[in-house]
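Structures for review follow.
Rule-based calculations on the coordinates, nothing more; no lab input. Since this is a predicted model, take the numbers as computed values, not measurements. Cβ atoms are built from the backbone, for glycine too; each structure is taken alone.
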Structure I
Amino acid sequence: MTSKRFVLTFPPESTGEPITYNLIKRFDIMVNIVKADVSPGKIGRLVMEMTAPAKVLKEGIVYIRQQNVECEPIEKKIHCNEELCIHCGACSAVCFAGALTMDRQTAELVFEPEKCVICELCLKSCPLNLFSIDID
């Protein structure tokens, strides 16, 4: 079994299609939706983890692309040098995925890499440039 995260970008005309349902039903791919912003008639984005045998996963990706949906693997990881962090919160303000938050009791930054969707906004927002990208 292979597990991999992908970013799917839906054109407005494809947002009403049952793509994740078909991945599960037709291909028996286990789907874990990490982040979703899909609305009818608008460009939609979905970050999801798919788990299946490698061959089946490839077939599922072909199906997604046949539906006019971009499907890009997430092959990067964000690294934060937390030791040098001054907990200003600039990165948490731009992190729509919720991977970077401020602890309300300690006023310190909390980084949860498993929630990260690699949007790279934290790289631009950190005044100390404490974020970097690691490529798998």
Structure II
Amino acid sequence: MAGTFSFELVSPERVLFSGEATSVVVPASEGEMTILAQHAPLMASLRAGVVTIDGGKRLFVRGGFADVSATGLTLLAEQAVALEDVDADKLAGEIRDAEEDLRDAKSDEARTKAGEKLEALKALMAAVRH
């Protein structure tokens, strides 16, 4: 297939996507990148955000790395979920719990960890509502 490349999105739990793609929008820490066939090789870290495959399928990732090579694109995500699989009510409860954890944090390290978790959950909620 002309103009396509191999794309794989992997989380510790499972492979969320493996196949051919014509374009993939990646939430890199430096900003969103659109990867197309024959993209120059690169490695980038991922931030919490939405991966969009061929302008349609949307998956949320948090943390990890993007590796573009001659063989295609691989995303190794710390966490990843298909947006259609997210229960918004359950997620709202998780956000409330994370806000409470942030308020109750006793150390700088605990506050930082709780804040990062809360930020990722809020980013996921924004993606679900979009």
Structure III
Amino acid sequence: MAKQKRKSDCPINYAMEIFGDRWTFLIVRDLMFKGKHYYGEFLEAGEKIATNILADRLLLLEDSGIVSKTVDKQHKSKQVYKLTQKGIDLLPLLVEVIIWSTKYDKNTASDIKFVNRAKRDRDGLLKEIGTKLKSEL
């Protein structure tokens, strides 16, 4: 994927150039909270991402340094996707989005235990998830 010229140096623009569609954050969600690491696992997500969109977004995330891709040691024909430290640093943002969505959308499907823990012990939750993700690096 060729590097595109940025439209501006605004910090919000920088984030929107990476995450400005519905699919990119959902891939990060699957890596961060659902333990998915393989292309086929992302395809099985409930949102039904198309294969061409998935391939494009994974490449964007890799080129942006948010996701790394390696060859699976046991299945040489498979690629393993993992969050990099840059990707793991999105954890507080995604937890806040989850809390915000459950507050304002009555139909949001969320794990109420997770949301309550995030409200009660945000720092502990972030540390626990962050530690797990860092162990995968």
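Can you rank I, II, III by distance in nm of label points 7 Å out along Cα→Cβ at positions 21 and 61 and just name the one with the largest value?
I
One of I, II, III was used to compute helix-only ellipticity at 222 nm (-39500 (n - 2.57) for each DSSP H run of 4 or more, over all residues; to 500), and the answer was -17000. Which one was it? Write down the numbers at each step before the final one.
Details: I: -6500; II: -10500; III: -17000.
Traced to structure III.
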